[in-house]
Structure 1
Amino acid sequence: MEVRTYDHPDAMALIADVQQEYVVRYGQQDRTPVDPAQFSPPKGLFLVAYVGDEPAACGGWRAHDTDAELKRMYVRPSFRGRGLARAVLAELERTAAGAGYERVILESGQKQPEALALYASAGYTPVTRFGTYADAPEAVHLGKELEAACPSTP
């Protein structure tokens, strides 16, 4: 798993794939405004997981008020079932906690049962609706309290 810029070619290819997945499931791409700079440390991070040399999965977080907001969690179909989503999620949580965030939040949707099952199994619970899809009936808003990151010892 590698830290990449949001506009890195491998990240952009995976983001294009996830946007197409949204078109298939919801009839449109995600309309949430995204500035690639929002996913740059220290106020954000974007990860690409590789299998061999192939970009297989991605996800990122960005500052959202006092929380870290997860965006663009995705695993290409040919790489699903290998634990990549769980690994990306764990690393996003770890790095958000390390950046000082106490909670992560996300928007998902009812037509993404695999994602909802992953988040439920990782301890995510409903939170106050927010963002572009706050009023969308199919939107699901979840969050999780993070354990404080242990300071590194010399």
Structure 2
Amino acid sequence: MHILVDADACPVKEEIYKVAFRHGVPVTIVSNSPIRIPAHELIDRVVVSDGFDAADDWIAERAGVDTLCITADILLADRCLKAGAGVIAPNGKPFTSASIGSAIAVRAIMADLRAGAVGDPVGGPPPFSKVDRSRFLSALDEAIMRMKRGR
């Protein structure tokens, strides 16, 4: 089992480390620039080029049935799900094969709205909250337990 983190804008890295240490699950932090990580045998860092989707490509190429991916990127989540990986957003909401299609559709609609917005811009997601952090911790712990039972 392995956790892959799309880390450049991930607000829950500390929570990931805490849960990974408790369960003894290795974590790879993937980013376009160096990010400080704890000095621990379970935590690894991969710095990819700053090319478009370089971190996403690295993660998607390594995602599989024994992998849990943490990302807010809907298109990366889709690629990881297709590879058989579990996927959780930093707000704790899981991406599933049943939910990814509608998430991609909403993403496309929002992109169209932002592209056509005149005057008041169309806003992005709500600010990250303590509830999101708590939901993420619970979802991550549940996903790891589910993967361990499936082994």
Which structure, out of 1, 2, was distance in nm of label points 7 Å out along Cα→Cβ at positions 101 and 133 calculated from, if the result is 3.7? 2
Suppose helix-only ellipticity at 222 nm (-39500 (n - 2.57) for each DSSP H run of 4 or more, over all residues; to 500) works out to -14000; of 1, 2, which structure was it derived from? 2
Match the computed value 26, 17, 16 of semi-axes √(5λ) of the Cα gyration tensor in Å to one of the structures 1, 2, and report its label. 2
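Taken together, the values in this text are just the output of simple stated rules run on the coordinates, not laboratory data. Since the structure is predicted, the reported quantities are computational estimates derived from the model, not experimental observations. Cβ atoms are built from the backbone, for glycine too; each structure is taken alone.
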